[in-house]
Structure I
Amino acid sequence: MTSLPVYLAYAKINLYLEVLNKRRDGYHNLETIFQSVSLGDRLEFFPQPEKITLECDNEDLAGDASNLVVRAAQLLQTRFGVSQGVHIRLSKRIPIAAGLAGGSADAAATLVALNQLWDLKLTLYRLTTLGLELGSDVPFCLVGGTKAGRLRGQDLHAMHSPVAVWYLLVHPNLHVSTRDVFTSPLLRPSGEIPFAGWTCSFRKARRRLEDGDFAGAMFNRLEYVVFSKHPELASIKERLLRAGSIAAGMSGSGPTMFGVFRSREEAEKAAHMFSDINTSVVCPTLVGVNCLEG
């Protein structure tokens with residue numbers, strides 16, 4: 001069975017996340033700074049007649065139309081009248097429902113790969129528009145790197161990459177409902193955060209991050225809501241800071257927490273302090289799923 005080259009779908013973290021007003025479509029406008037990291041899934045695409053099928057090495061991930069990979073393939077097939085099918089093989093490395101955009105990254109990889117396989121000749125702008133139908137993080141996952149995002153996150157602006165650092169990702173075995181977080185009465189868009197007492201403006205955060213000042217810039221509006229229900233995540237943040245991270249925070253709506261370290265050695269040393277929790281030591285990556293493996 002002939003396949004395309006393997007595609008890498010990279011995870012993301014949010015170095016900054018502010019929630020603004022609620023939109024008419026039910027989503028919220030955001031200000032965020034995305035950073036793709038070297039933790040990634042691998043996807044292979046095999047041409048076949050008509051049907052879209054998915055196999056995954058993680059049995060907890062559904063292979064039907066509830067999966068963003070299948071939905072991305074079906075969207076292209078139906079929207080552009082494609083008669084061909086595809087069998088997709090997914091090797092899952094990004095934890096599921098972890099606030100790392102694993103599903104969105106896989107969907108983005110699928111859009112890019114099938115645009116090539118089915119010779120659709122869609123521009124990046126068109127893929128971005130389609131990606132937004134699948135999820136708010138898909139447009140960023142199409143390009144990766146370090147980006148400032150507005151609106152639902154799809155209005156992306158390039159940033160100078162922060163100084164070289166390593167991230168320790170801590171993945172507790174918790175489920176956090178993104179819907180519940182954004183509908184919580186504890187969410188106070190652009191207001192005072194009781195447990196933090198301060199905010200850093202988006203413009204200032206961008207400037208500070210480009211200067212390497214992570215401690216002065218990192219911020220996540222959703223932490224107060226999530227920590228109120230899951231105080232153990234606040235404890236992980238404190239543990240990361242005690243372990244030597246220069247800054248620590250939550251990615252997206254969680255539950256993944258991350259710490260920023262100046263070297264891989266420091267991050268790996270800190271990881272030993274979290275032997276009770278699944279961890280990953282990763283570096284920033286400046287490419288998205290447009291990059292083929294190798």
Structure II
Amino acid sequence: MTSSNPTRLGGLASALSAYLIWTLFPLYFALLRAVSPFEVVAWRMLWTLPFCLVMVAVMRQGRELRQALANPRILAALALSGVLIGTNWLVYVVAVMHGHVLATSLGYYINPLVNIFTGAVILREKLSRLQWFAVGLAAIGVAILARDALPTLWISMTLALSFAGYGLTRKLAPVNALPGLTIETLVLFVPALGLLAWQATTPQGLMMGTAPGLSALLACAGVLTGIPLLLFALAARQLDFSVLGFIQFVTPTGLFLQSLFVFGEPFRPVQMVCFLFIWTAIAVFCWDLLSKRKRSERSGEA
């Protein structure tokens with residue numbers, strides 16, 4: 001086994017953990033149906049900042065945070081990634097809270113294909129013929145599903161492109177996960193205050209502070225947001241972007257199952273055809289990765 005394998009395995013564990021946590025987010029947002037999605041997003045942005053600052057203190061990464069803040073190149077990259085993830089949060093929360101869980105599922109089915117394409121074209125990551133075949137199968141499946149969901153396709157595409165851009169920016173930015181996320185939340189601090197100020201002028205007003213249980217759930221948004229993003233940032237630095245993309249199929253599959261069995265969205269035969277293509281593609285991709293790893297281990301032993 002090569003020396004890079006422990007790092008790759010750590011990246012794999014981080015990615016799977018992040019994606020599994022994100023899979024459960026619709027259940028969390030379902031508990032906040034009484035709250036405007038704009039207020040939910042605003043508190044999500046605001047409460048993530050103190051979580052990050054506490055983690056910086058606990059993990060003693062204050063020096064790294066100060067160095068990143070003093071570097072204009074890093075600041076510019078993290079400002080961009082902050083805007084991208086903020087856009088992703090807003091569209092995702094609004095879509096889920098308006099009953100479009102299936103549209104979010106499609107978005108995160110498209111996103112891995114964008115990641116794989118980005119990894120191959122921009123980062124020059126090499127895919128085997130079998131892996132390209134898997135990408136083709138997944139693309140066919142996603143195209144079938146997209147054709148059946150044209151009215152909400154804008155939701156799916158916005159989620160896919162914003163998160164792909166976020167992942168690429170975080171992979172290329174020379175900063176560790178925690179300082180990077182802290183700066184991103186600083187970038188989003190003023191927009192979050194703006195959202196709250198606007199929401200306060202609406203007939204519904206602000207729900208924070210109106211009920212202890214609801215307020216506690218909103219306050220938990222910081223931890224629930226920060227942990228998977230930290231895990232994702234770690235994974236993005238340790239794994240090939242194309243591999244990270246294929247692992248991400250975990251999240252939209254979980255979202256799809258919730259849309260059917262929890263939120264009661266209709267299931268059509270065309271969706272079954274789509275998922276047969278996608279899961280065949282995942283099996284092919286994973287089989288190729290495992291085969292390569294076994295060959296590498298045998299050559300290392302020799």
Structure III
Amino acid sequence: MKNLSLTNLSTVTAILLATPVVQAQIVETPRPSPTASLTQEVGFGKVTIEYSRPGVKGRTIFGGLVPYGELWRTGANSSTKISFSNDVTLNGHAVPAGDYALFTIPGEEEWTIIIHKNTSFGGTGGYKEENDLLRFSAASEEISDLVNNFTIEVSDVTPGSANINLVWERTRVAIQLETDTDGEIMAQIEEFAKKPEASLFGSYARAANYYLEKGKDLDQALEWVDKALEINPESFPVLHFKASILAKMGDREGAAANAEKSLAIARKINATGWIMRNEKLLSDLRE
């Protein structure tokens with residue numbers, strides 16, 4: 001029996017050694033808190049946000065799953081990342097261009113927003129307050145519609161500002177982002193004005209229209225618009241800019257003459273938008 005057992009054992013061992021190893025199969029399932037990213041242009045720069053989106057799943061979120069008064073990664077999985085290509089301000093606080101982690105401390109009426117310099121954390125472990133770039137407060141508001149998945153969105157985008165909204169369950173926190181778009185445009189205009197011989201039609205036209213829209217030096221805007229018209233006297237958009245500048249300067253007759261000329265050229269090519277603009281301006285001048 002002993003010899004037989006040894007023989008059987010040898011046989012089994014040989015069979016096992018001769019059998020190919022079957023690799024274990026891993027069954028993959030979707031992440032319960034899927035990742036998301038967004039990029040939004042604001043002015044001349046971009047804000048990029050990478051985060052994870054946990055769901056409500058019947059739970060009480062703020063004051064429950066996410067306790068009030070405690071540090072939160074502002075999402076799930078790794079800490080939320082926020083990047084600015086240009087210098088910005090958040091709720092009036094200066095933030096240099098760069099990559100940051102976004103942490104928060106939720107409260108019932110307001111949250112502490114934390115812009116943190118270390119972006120390597122998987123969550124809040126290893127967080128040190130000494131590495132914060134800044135902290136500031138943002139109001140929390142209750143919303144009527146249930147938002148199932150944690151959401152970060154950029155809304156109310158203008159040439160120089162936007163809102164970064166943190167939304168989950170029935171709570172929204174808005175952070176005001178602003179860029180110095182006006183300062184950047186003014187720097188371009190000042191540089192271009194130093195070298196007018198190198199400037200083209202579009203530069204004069206854009207600079208004149210920017211001064212018009214912002215209510216800046218209208219004499220300078222008129223000088224630039226005239227230079228643009230020297231290059232292309234049949235540009236109906238620039239003729240309209242000149243009419244609008246003259247109207248703001250109180251020269252109704254000059255404004256009407258330029259608006260009529262712009263309107264006639266726009267009608268020839270059926271430029272509907274410019275036709276409407278000139279007709280509106282002429283109507284206003286007659287009042």
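Tell me which structure, out of I, II, III, gives 10 once relative contact order in percent (Cα under 8 Å, 6 or more apart) is calculated. Can you show the working numbers first?
Numbers: I: 25; II: 40; III: 10.
Corresponding structure: III.
Of the structures labelled I, II, III, one was used to calculate percent of Cα pairs over 34 Å apart, giving 50. Name it.
Numbers: I: 19; II: 23; III: 50.
Going label by label, the one that fits is III.
One of I, II, III was used to compute helix-only ellipticity at 222 nm (-39500 (n - 2.57) for each DSSP H run of 4 or more, over all residues; to 500), and the answer was -27000. Which one was it? Numbers along the way, then the final one.
Numbers: I: -8500; II: -27000; III: -12000.
Of the structures listed, the value fits II.
Read-outs: derived from the displayed coordinates by stated rules, not from any lab. Keep in mind it's a predicted model, so treat the numbers as computed, not measured.
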